[in-house]
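Just so it is clear, none of the values below were taken in a lab; they were calculated from the coordinates. Predicted model only: the values in this text are computed from it and were never measured. Cβ atoms are built from the backbone, for glycine too; each structure is taken alone.
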Structure P
Amino acid sequence: MIAELKKDVELRMKKSVDALHSELTKLRTGRAHPSLLDHVMVSYYGNDTPLNQVAAINVTDARTLTISPWEKTLVSAIEKAILTANLGLNPATSGTVIRVPMPPLSEERRKEMIKVARSEAENGRVSVRNVRRDANNHLKEQIKKKLITEDEERRAQDEIQKITDRFIKDVDKILAAKEAELMEV
């Protein structure tokens, strides 16, 4: 019973850390990366469709993305979607291929990005702690129902705290890596 709870806690905390990781990949560094355009939606036959489902996104060099739409008619729609996504990117079309150069980040913009990254990391920590709180509440309910002893509860809480500490360290490592990446010139 306690083993199942620990497995559930680990799984939920891992999901929280993974969510943080995916949020931080959306933060733009000076480097080109296809995931920067993950949340760009293109109007495709009247429906908003993710860009990566209507075109191939490739990295040609460290500062340029190349987008090859599946249909030639989508070129202008993709260009418009990138401009309206407020990413600070200016796509350039040459025939059926759209090139998206990554402008270098200013020092001020880098510091803003770090603030956003820290905020996202704090949200990740809060999410991990919420999982711990839920698990501890579940243990207290188990004691009230007399399904486990107080010693078992205390031992389980200690183990859950160790798991929590491990995932908080993971969040801190991810944040440190992102900050280093953002400050790279």
Structure Q
Amino acid sequence: MAAHITVNGDRFVEMISERRIKTAVKRLARKIDRDHRGTVPVFIGILNGAFIFFADLIREVTIDCEVDFLKLSSYGDAKISSGNVRLLKDLNCQVEGRDIIIVEDIVDTGLSVEYIRHLIAPQNPRSLKVVTLLFKADSVKPGTHVDYIGFSIPSDFVIGYGLDYAQRDRNLKAVYRLHAKAPREKAGA
């Protein structure tokens, strides 16, 4: 895969390789297997971004499980969250008394995780955990709890492996970060 790419006129550089992602997905699956041995959790993928991570994670998990999806929107085509989370597709599964594992592609502000917890908690799950491939520790709202984290990353804008830029480039096998442009030199300095 290319060390850098250009999308919508912006330059992106590889941040996390396909090989490192595969290793992290296997590590997360083993932890989930250990923590949920003897149960049949419901994995809930958050669309659209988590679909690739979700599929890879489910194929690595060895315990019996069920799947469902929620679709949320907080970005539109922008590089930063609007701060407004909207539900576009609700759950079809029974939540009460079940072990629920939310599968996110990225937790950056924590607003979506908070929204999901407020949506699901009143349905009385036995447990509610969150797994994410990417976690932006510097940007996340204090008190946001994530149980399983693939990578902690800086607050850069990232694309690939399900993450998009104006709905493009979700199909990249690696994760790329927006390349910061060097500041221009001042004239006469």
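If you work out FRET efficiency 1/(1 + (r/R0)^6) of positions 45 and 109 (r between Cβ atoms, R0 = 25 Å, to 0.05) for P, Q, which one comes out largest?
Values: P: 0.10; Q: 0.80.
Sorting by FRET efficiency 1/(1 + (r/R0)^6) of positions 45 and 109 (r between Cβ atoms, R0 = 25 Å, to 0.05) in descending order puts Q first.
Computing Rg and Dmax of the Cα atoms in Å, for residues 21-124 alone across structures P, Q gives 14.3, 44 for structure P.
Out of P, Q, which one gives 0.00 for FRET efficiency 1/(1 + (r/R0)^6) of positions 69 and 157 (r between Cβ atoms, R0 = 25 Å, to 0.05) as computed from the coordinates?
Values: P: 0.00; Q: 0.50.
For FRET efficiency 1/(1 + (r/R0)^6) of positions 69 and 157 (r between Cβ atoms, R0 = 25 Å, to 0.05), the value 0.00 is produced by structure P.
Can you tell which of P, Q yields 3.7 when distance in nm of label points 7 Å out along Cα→Cβ at positions 117 and 173 is derived from it? For distance in nm of label points 7 Å out along Cα→Cβ at positions 117 and 173, the value 3.7 is produced by structure Q.
Across the set P, Q, distance in nm of label points 7 Å out along Cα→Cβ at positions 93 and 165 reaches its highest value in structure P.
Can you say which of P, Q returns -20500 when helix-only ellipticity at 222 nm (-39500 (n - 2.57) for each DSSP H run of 4 or more, over all residues; to 500) is computed? Don't skip to the end; give the middle numbers.
Numbers: P: -20500; Q: -6500.
Source structure: P.
Source structure of the calculated read-out (semi-axes √(5λ) of the Cα gyration tensor in Å, 44, 20, 11) within P, Q: P.
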